[in-house]
Structure P
Amino acid sequence: MKRPIPFPVQTAPGAKSQESGGRIVNGYVEELGDQAPNKTVIRRGPGLVNFGTAAGRSGYRGAIVVNGVLYAGYSGKLEKWTSAGGASVNVGNLNGTKRGFFAANNNTTPDKVFVDPDGNIATFTPSAVTNSYPDADLPSVNSVDFLDGYLVFTTGDGRAFATDLNTTAVNALSFGKAEAKPDGLVRVVSWGGRLLFLGNISTEVWTDAGTVPFPFARSTVIPRGLAGPYCISGYEDGFSRGPIWVADDDTVIRLDGYSPVKVSTPDMDRRIAAVADKTTLEATCFMSDGHAFFQLACPAWAWVLDVSTSQWAEADSYLGTRSRRAGAINAFSKWLTGDTLTGNMQQITSAANDEIGSPLRLRIESGPVMDFPGGATVGRADFYFTTGVGIASGHDPDQTDPDVEISWSDDGGQSWSNPILRKLGRQSEPKQLISLVACTGRTTWQGRRWRLDVSSGVYASFMFATMSDDPRAI
């Protein structure tokens with residue numbers, strides 16, 4: 001009897017492997033047309049190509065584009081690039097090592113500032129960095145953003161300071177206080193003509209009221225806080241799907257109007273809750289082929305939400321536990337990103353099927369094919385991949401003659417068989433059916449799970465699979 005193998009539309013590893021509903025790693029699901037072979041396809045996520053190098057730099061801290069120049073902070077240094085990329089130019093020394101926040105105003109020559117949660121603050125020009133702030137009326141601050149001509153800073157005690165219009169000058173009385181809850185302020189984010197002042201357990205929305213000396217006034221309060229300073233994204237230029245963040249209850253939320261809506265799964269919630277130091281959680285976002293992706297990562301893992309479909313996948317990089325993407329930014333009509341493995345700036349692109357020469361493995365694991373409690377004989381399994389994807393001019397053999405590794409588990413995913421290799425097809429050779437024809441034994445009461453790995457640097461997409469007890473069945 002032939003039966004479908006249940007592959008997932010989003011990753012669902014479960015609290016234990018036996019509970020898994022399947023996994024997707026470095027991939028995403030896309031709907032196909034009504035007459036396509038399947039309703040959906042699982043595609044490999046975008047890869048990386050190099051945009052710019054920063055020799056000797058490490059500890060990426062964030063980036064900003066001002067007047068056609070990309071500035072990026074590193075541990076102790078500030079670097080810059082033009083749209084041509086290539087080797088960076090050092091701007092100067094930048095105090096501190098932690099991730100931070102950049103902002104610039106609308107001055108004729110924009111005033112540019114960097115702040116990190118340790119209280120380090122700097123202003124900079126295209127050729128120099130000053131590791132202090134020019135107005136002593138600004139106290140120690142932990143974040144910065146920009147709205148309506150004003151640079152806006154936050155403090156840990158719940159105050160928000162605003163500069164005068166398009167200048168760095170700060171009136172000592174130009175501040176407001178987030179007082180809905182006694183939770184201080186962790187971050188300010190500018191989005192949609194509003195300021196989000198995010199505390200530990202609440203978020204206040206302020207708008208430009210034209211008041212003096214502090215120009216902003218509170219309009220509403222959202223009863224959810226921010227878990228850590230780096231775990232919010234989605235508001236950035238070129239993305240603008242709206243803020244998505246890790247809330248104080250260890251869930252991921254986005255806003256429906258001003259109402260927080262949970263978008264994380266129980267599997268995601270468990271992972272967030274297990275992170276003791278929430279300052280290690282880092283969110284970023286990027287676009288690829290019309291899909292809006294929100295990534296949440298820590299040193300142990302990375303998960304990616306396809307905002308377009310509300311489905312999650314996991315992400316990792318070669319020999320690593322998480323994706324190397326960090327702090328992506330829309331610049332020069334590209335999505336660029338910091339790199340946790342190097343001090344370079346990389347470009348996120350679906351045109352790349354690897355990460356700067358390192359494999360980007362697409363892994364897909366199925367849910368179980370069950371015949372409870374007796375199990376079933378497995379005589380044959382067939383997998384519908386897009387074939388003929390080899391690249392004749394590519395590097396040999398992974399691009400010229402690419403393959404997929406197929407393995408299986410009969411103990412709920414606790415252990416897997418040695419993989420069997422099947423060819424994805426050389427260029428212009430799309431005819432082969434990817435089949436596992438040899439009898440692979442009898443399943444246990446836990447059913448048969450299948451794992452597909454594509455590490456070859458070629459186009460990879462998978463649609464569906466079937467399993468039969470008859471090795472001759474077609």
Structure Q
Amino acid sequence: MIGVAALWIGVLLLGGGFALDRVLTGSLVETFDKQLEYILNKALIASSEIGPDGEVKFSRAPADQRFLEPYSGIYFQISGAGTDAFPSRSLWDRRLKVESGHKDIELHHYDSPEFAGEPLRVVERDVILPGSSVRWRFQVAQSREILDRQIGEFRKTLIRSLAALGLGLLVLVALQASYGLWPLRRVRTEVIAIRTGRQQRIAENFPREVDPLVQEINALLAHGEEQAEEAWRHAGNLAHALKTPLTVITNAATAQAPDLADTVCREATTMRRQVDHHLARARAIGRRSSAQARATVWDSLEAVERAVSRLYPAVTVDIDGDRTAAVRVERQDLDEMFGNLIENAAKYGGGRVFVTVSRAAAGLVAIEVEDDGSGIPAAERQAIFDRGARLDTTGKPGTGLGLAIVRDVVEIYGGSVALSESEDLGGLLVTLSLPEAPVAASDPVLAKPRSGR
């Protein structure tokens with residue numbers, strides 16, 4: 001930051017200094033020329049006339065006494081074609097050069113190095129005096145020593161001033177950068193304290209420019225702690241879920257029970273479902289932070305419908321609604337949730353399952369799965385989400401983990417699941433709400449909705 005600022009300040013000061021030098025130097029030269037013009041017009045041309053011999057003479061002598069002092073630094077000379085030059089006494093034995101290749105009807109200013117060691121500033125003009133047909137060239141020259149000294153002093157002052165200004169600006173930038181970045185050093189110190197276990201959060205008050213970063217770091221720490229807590233709880237739940245089947249198997253083996261093989265198969269199936277359940281939770285937890293998670297609801301429902309139709313050929317599964325709706329869920333997790341819901345509806349319903357997809361408010365997609373079964377009493381709907389709870393006790397295969405898996409996975413993705421009574425079919429209505437994902441450009445836009453399968 002300081003290096004870039006120094007480079008930019010240097011460029012600006014150089015450009016500004018050059019422009020200022022041009023303006024003020026031009027002003028000094030213009031003032032210098034005005035003085036020479038005044039002498040030329042007022043003191044020389046205005047008082048010049050033609051003498052009896054055709055020469056130029058002054059009706060009144062120039063008032064500046066320096067014209068009478070040899071080599072005084074200010075000179076004049078009047079020249080005409082075919083006549084001798086009329087110089088000032090200050091020129092002594094020198095003469096000003098007269099360029100005859102051009103005519104100076106207007107004032108002509110130029111620098112001349114014709115006198116060694118004494119650069120001159122010259123103003124000249126061609127004039128035809130009354131009573132004469134000769135074009136006379138009036139020249140006034142003055143040494144540039146004073147002008148150059150003034151310009152030199154000005155440039156020295158300008159350079160010193162700009163250097164002081166640049167140094168002051170660099171010091172200001174350095175102080176501003178150091179002061180502005182100081183809170184980040186404090187953040188670093190706080191993070192070190194968190195890493196070494198001396199504190200849990202960044203607790204200091206920071207400027208509003210840095211405070212969003214601090215809030216995000218604290219949120220990240222809280223998220224990490226939440227994930228660690230979930231991992232511990234997840235491991236404990238899995239251990240607890242496997243403990244009972246393992247105890248049953250151990251007791252049966254110790255007692256040499258005659259139905260040991262059946263007991264091992266039954267409890268192994270229970271353990272497998274428990275492992276599948278916890279793996280689904282772990283997979284969803286690992287994927288939920290991915291901003292790229294996205295699945296099309298209709299494609300997942302079609303795949304699940306085909307699988308359920310093979311398992312329950314007597315059941316009719318109808319799908320209707322928005323074919324382009326997409327959710328922020330991994331496809332594998334979405335298939336697992338739909339599989340549990342539709343399979344339960346097919347298993348415990350009366351032969352009809354109806355699935356509706358729609359876009360709900362607040363950026364959610366609602367998926368409703370309803371069947372024509374006996375439903376669930378309102379008092380028992382919350383308990384059915386507990387692990388091991390069964391929809392019925394008729395002996396149909398299952399471990400009561402389907403809805404528990406659905407609830408856990410949907411909550412991990414920031415959605416919700418609710419149970420109610422189906423008004424159309426009279427059975428259970430499961431409403432799944434998931435965060436909506438924007439429709440990808442590559443998704444096909446299907447014009448006609450699908451009424452069922």
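Numerical summary
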read-out: Answer label among P, Q for the case where Rg/Rh (Cα atoms, Kirkwood Rh), calculated from the coordinates, equals 1.04; value: P
read-out: Per relative contact order in percent (Cα under 8 Å, 6 or more apart), the highest-valued of structures P, Q; value: P
read-out: Value -500, calculated as helix-only ellipticity at 222 nm (-39500 (n - 2.57) for each DSSP H run of 4 or more, over all residues; to 500), assigned to which of P, Q; value: P
read-out: Highest-scoring label, criterion being distance in nm of label points 7 Å out along Cα→Cβ at positions 23 and 407, among P, Q; value: Q
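Read the figures in this text as sums done on the coordinates, not as results from a lab. Here the structure is a predicted model, which means the values were calculated and not measured. Cβ atoms are built from the backbone, for glycine too; each structure is taken alone.
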